[in-house]
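Laboratory data are not the source of any read-out in this text; all were calculated from the coordinates shown. Since we're looking at a predicted model, the values are computed, not measured. Cβ atoms are built from the backbone, for glycine too; each structure is taken alone.
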Structure I
Amino acid sequence: MKKHYFLLLFPVLFMFSNCTSAKKLKQSEKNIETIRLWYEEGWNHNRNEELIPKVFHPDWSDGNPLRPDQTEGLEGMYQTVKFYKHAFPDAHFTITHLIADETHAAIRYEVEATHHGDAFGIPATGKKFTSTGIVLYEMRDGKIYRSWQELDLMGIVNQLKD
């Protein structure tokens, strides 16, 4: 009789383990789509402000802010977008790598932009630049909760000063 319980229990356990794997995969795919939406629609199609509440968690924070006065939460992201749109209104991102699991996502991108507004202590130059960057995201409830960006800021500054 005990063998029969095991035979009945095994398929149930197998089904639950597959269900958990499927949930993790689905969340990973959702995280990828959230990041893709932010870059392709937000930045490349100038829909950032519209997408902030959909893409960012209300308690978002930047793990390594570029500006010392940067605010956290959705208001902080609105300020960040305003800063970049003022300085580099034609920025265009090409996603080269995008990976995710159920709690994190990471992107590597290439960016092209023209320097039309003050940024990083440099007045507008009208010069074009290209650069690359990597961002690691912590995801919560399908939204970006925390972000850490690494970009070639010195390379950008050198291109703007030349």
Structure II
Amino acid sequence: MLSIFFGYDKDAILNVDTYFNNTYDEVWFDDPFVRKVIDVVDHSEVQDRQCILSTVLGQIPPERLSGGAKALILLYEEEEFYTDLIVCGRNCEKLLLDIAEKKDIKCALSGYDISFDDLGDADHLTPIACINDGSMLKNHEEFVLKMLELVGAPVKNTGGGQA
């Protein structure tokens, strides 16, 4: 299941490039799902553990993958990886839902870059949990309404100081 905190969360990793470049394991590139992520998101093909053939850039190392591909690979391969989905584009949505079908993942969303058009279709029936209020979002419309309600809304100050 995918759980999303709508709004900016200072604990979410925003610099996915640096995190990925310093933590990835070459073995990940042997996994068919990781190869699918690279194909779908970056339109590139894994040649071997250190060489990816990009239709735009030619031969590249894993460090040159897009932020969206890196975020998806980290969410798939690592436990407890927590990032802001602002690094992902709409081309990441289906794969993110695919990962959430396989394991529980938690993310933040501080922007309006994704809307999960396929949420609730026959391939993606598992709802998205809203961390902010505990609601379950079962389709695209519910997701967009919740995103519009909560992203960019002021965070309530629970520390007793000024908001």
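One of I, II was used to compute helix-only ellipticity at 222 nm (-39500 (n - 2.57) for each DSSP H run of 4 or more, over all residues; to 500), and the answer was -9000. Which one was it?
Matching structure: II.
If we compute distance in nm of label points 7 Å out along Cα→Cβ at positions 98 and 154 for structures I, II, which one ends up with the highest value?
II
Hey, distance in nm of label points 7 Å out along Cα→Cβ at positions 66 and 130 derived from one of I, II reads 1.9; which structure?
Traced to structure I.
Using the calculated result 10.8, 28 for Rg and Dmax of the Cα atoms in Å, for residues 82-137 alone, pick out the matching structure from I, II.
The read-out comes from structure II.
To test your reading of the models, identify which of I, II gives 30 for relative contact order in percent (Cα under 8 Å, 6 or more apart) when calculated.
Only one of I, II returns 30 for relative contact order in percent (Cα under 8 Å, 6 or more apart), namely II.
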